[in-house]
1. Which of the displayed structures (I, II) returns the greatest value of percent of Cα pairs over 19 Å apart, for residues 33-88 alone on calculation?
2. Match the computed value 25, 18, 16 of semi-axes √(5λ) of the Cα gyration tensor in Å, for residues 41-208 alone to one of the structures I, II, and report its label.
3. Starting from the value 5, 25, 29, 20, 13, 6, 1, 0: which structure in I, II was P(r) over Cα pairs in 10 Å bins from 0, in percent calculated from?
4. Could you figure out which one of I, II the value 22.6 for mean count of other Cβ atoms within 10 Å over residues 113-120 was computed from?
5. Given a value of 4.1 for distance in nm of label points 7 Å out along Cα→Cβ at positions 169 and 281, calculated from one of I, II, which structure does it belong to?
6. Of the structures labelled I, II, which one yields 16.2 when Kirkwood radius over Cα pairs in Å, for residues 161-272 alone is computed from its coordinates?
7. Going by relative contact order in percent (Cα under 8 Å, 6 or more apart), which of structures I, II comes out largest?
Structure I
């Protein structure tokens with residue numbers, strides 16, 4: 001009788017319904033950049049700290065593509081460069097005639113640095129030296145491509161001045177290593193794995209931007225910030241390198257329900273050490289950075305968390 005009773009109990013346990021989990025998709029970028037590990041780290045935070053939700057980081061073509069995925073509902077959250085987010089929200093630049101007014105921010109994560117890498121013996125030592133060369137300008141539709149175009153056009157150059165190739169980060173590093181291109185653009189948090197790996201097998205140079213080039217680019221796009229790539233970030237790059245940076249923003253659709261966004265925002269900021277353990281770029285992921293660097297209004301769920309946290313939310317970040 002006890003055996004039969006035990007079987008009945010076991011059967012009831014097996015038959016007990018498992019609570020359904022809501023699946024969240026996080027659009028990131030290529031595996032050679034920072035978006036993918038950051039997205040993976042955020043997915044783990046959601047999985048571990050937001051009850052009833054399961055998240056997965058998805059490899060994508062990065063910023064521009066990610067805005068489209070948010071608009072169509074094919075991604076629930078996405079990471080994208082601030083200038084791309086701003087253009088999508090306003091219907092300008094790459095999004096002329098394709099305004100995405102539903103874009104809302106959860107917060108700003110960290111700043112990308114425009115890093116123009118070449119081999120030390122390439123003879124390419126400045127932006128002007130790219131003329132006539134073979135240059136990767138980033139994956140098609142990526143924030144890197146947007147940043148490269150803005151920087152060049154602000155300084156009297158364009159993709160027509162060289163053999164422009166649209167390669168992702170890993171492809172760019174491989175092409176440099178193989179001698180198939182002369183230089184490549186990255187717009188990504190530093191350090192990034194693809195350049196780290198390139199620098200272990202090659203002597204590399206990161207092109208420094210002049211004060212005039214930086215000023216021209218910032219006038220063309222105020223989202224740009226003047227930054228410096230610290231000395232020693234990559235093997236053989238022993239001096240600080242003046243460059244530009246653009247914040248990266250975690251975005252959602254305005255149609256996502258407030259409670260979900262609140263729980264995700266709360267989990268991310270209150271467990272930020274877990275994201276920092278995945279990538280050092282998350283050291284910049286603070287409430288203060290979000291308030292100063294975010295280019296579009298915050299989602300109501302994010303506002304709810306930040307108000308609870310005592311943050312002063314600028315009017316421009318409210319709808």
Structure II
């Protein structure tokens with residue numbers, strides 16, 4: 001591949017005044033419903049790419065191209081950049097900002113097929129770029145639109161893609177939920193799902209003034225790295241993901257009553273008690289109080305019972 005950096009022009013400084021001029025010239029405005037708050041601090045863009053340690057072996061996924069400010073920074077170092085934008089108006093700005101880079105693929109689509117799955121177009125493009133050269137890995141580096149940050153992060157973790165790192169700018173409140181501890185108000189299915197198989201670190205807290213337009217809340221740059229040993233120890237990750245989501249939908253109810261309700265078609269109360277007893281949980285224990293290793297063990301105890309019942313039911317229906 002041609003050395004992109006050797007032929008590049010200086011990156012256009014996407015300051016507040018520059019972006020305002022771009023939008024005014026086109027007679028358009030940033031869309032609040034799409035979470036269009038553009039990072040205008042050039043030092044922070046440089047910091048994000050540095051933290052991601054982007055190199056020629058990396059396929060970098062960016063969700064929310066915006067005006068292409070971060071995209072251009074990524075293209076200088078990455079092997080390939082796959083940048084996704086749903087708004088055709090701002091994608092034209094990104095296209096202009098990255099026109100000199102042959103390693104940038106701009107996709108105009110919703111990053112999500114639905115709340116539980118990434119877009120098939122996005123997945124297919126990533127797979128193509130990963131397969132184009134041996135040893136490539138995937139990194140998510142993005143100023144994520146607040147409205148889709150949770151499903152993007154959660155669904156990428158759920159895939160079997162060889163992702164090695166996420167450096168994402170997200171709402172501060174979401175960063176708190178991601179790293180929340182058992183018993184706290186922010187502890188949720190997302191906390192459990194991510195911490196059960198990833199290392200999480202908040203790198204920086206950002207105030208509204210580093211964005212245009214300014215959001216009403218603080219933000220954070222967060223590092224998410226996979227932990228292969230934790231991931232492998234879960235076993236059936238798909239079952240665990242669904243199990244935790246259902247369990248935390250009634251997080252403040254008695255764990256036993258929630259599990260009985262979840263699997264009333266698959267097992268009776270005595271079977272649930274038999275699965276729970278070895279865990280030696282206190283009476284009245286609730287999902288929001290349990291640490292992650294306990295929730296993993298509980299999922300592992302339930303999985304063969306539920307899957308076994310489902311298999312028998314399928315055989316009986318085929319007869």
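Where a number appears in this text, it was derived from the coordinates with a stated rule and is not lab data. None of the values given here were measured: they were computed from a predicted structure. Cβ atoms are built from the backbone, for glycine too; each structure is taken alone.
1. Numbers: I: 31; II: 25.
When percent of Cα pairs over 19 Å apart, for residues 33-88 alone is computed for each of I, II, structure I gives the biggest number.
2. Working: I: 31, 20, 12; II: 25, 18, 16.
Going label by label, the one that fits is II.
3. On the way: I: 6, 27, 32, 19, 9, 3, 2, 1, 0; II: 5, 25, 29, 20, 13, 6, 1, 0.
Among I, II, the structure yielding 5, 25, 29, 20, 13, 6, 1, 0 for P(r) over Cα pairs in 10 Å bins from 0, in percent is II.
4. Numbers: I: 22.6; II: 14.1.
Corresponding structure: I.
5. Matching structure: II.
6. On the way: I: 16.9; II: 16.2.
Going through each structure in turn, the value belongs to II.
7. Details: I: 23; II: 14.
Going through I, II one by one, relative contact order in percent (Cα under 8 Å, 6 or more apart) peaks for structure I.
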